[in-house]
Structure I
Amino acid sequence: MSFLKRLYFFLFGLSIGIIILIFITNKKDTRFNYMPNKRVLNDIYKKNWIFNNEDNSFSKDIFFKEYDVNFSKSNTKIDTCKVYYIESKKKSFVVKNCAKNAYFSEK
């Protein structure tokens, strides 16, 4: 079997495998969070959100796309509820990330 034929079979199998993998991960709503910023945002995203003010119009859909964690201002050495500063161009929040709840207050 020539090299080109083997390359063709390899690429064909690889493309079918990638397509199947994409369909499986999309149905399971899987996120690949390898960076620390995305890990913290995903942990906060999964919890019950409690706002200190009455403005509950904040959307969870925008949370991953627009916000970043500022680790230099955050206090992650606390045992009970870690405090994170989450910032975007429009708004900034101070989030106390506890075991079951995430408490939001505007900066």
Structure II
Amino acid sequence: MRHRTVMLRIDAPAKPPTGAACNGCGVCCAAVPCPLGMLLSGRRHGRCRALQWRAADARYVCGVLVQPRRWLPWLPAAWAQRLARRWIAAAQGCDAELQAD
């Protein structure tokens, strides 16, 4: 088994079990970007550049969902958000088969 260390805020929620609803833990996006994150970050592994901490909610969020004009200014905001929701599998449950310690 390969180990990887990702740095997240200590007050971030714990990673939910695979298949459970997303709680904004940030583990998945800090380890491996989604296809859109790969495009935005220019890498296949490591933290997605669009991963943002939202202090008011004490959780991580996808920057493309909360600030679409910043990340994809050439697309209408609704299209950018739709694209992001599809690529991060929003509302599909946690698909990160990662073990968080």
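Structural remarks
- Value -13000, calculated as helix-only ellipticity at 222 nm (-39500 (n - 2.57) for each DSSP H run of 4 or more, over all residues; to 500), assigned to which of I, II: I
- Which entry (I, II) yields the derived value 29 for relative contact order in percent (Cα under 8 Å, 6 or more apart): II
- If Cα Rg over 2.2 N^0.38 Å is computed and equals 1.57, the structure in I, II: I
- If mean count of other Cβ atoms within 10 Å over residues 30-37 is computed and equals 10.6, the structure in I, II: I
Coordinate-derived values only; no laboratory data. What you see is a predicted model; the values in this text were computed from it and never measured. Cβ atoms are built from the backbone, for glycine too; each structure is taken alone.
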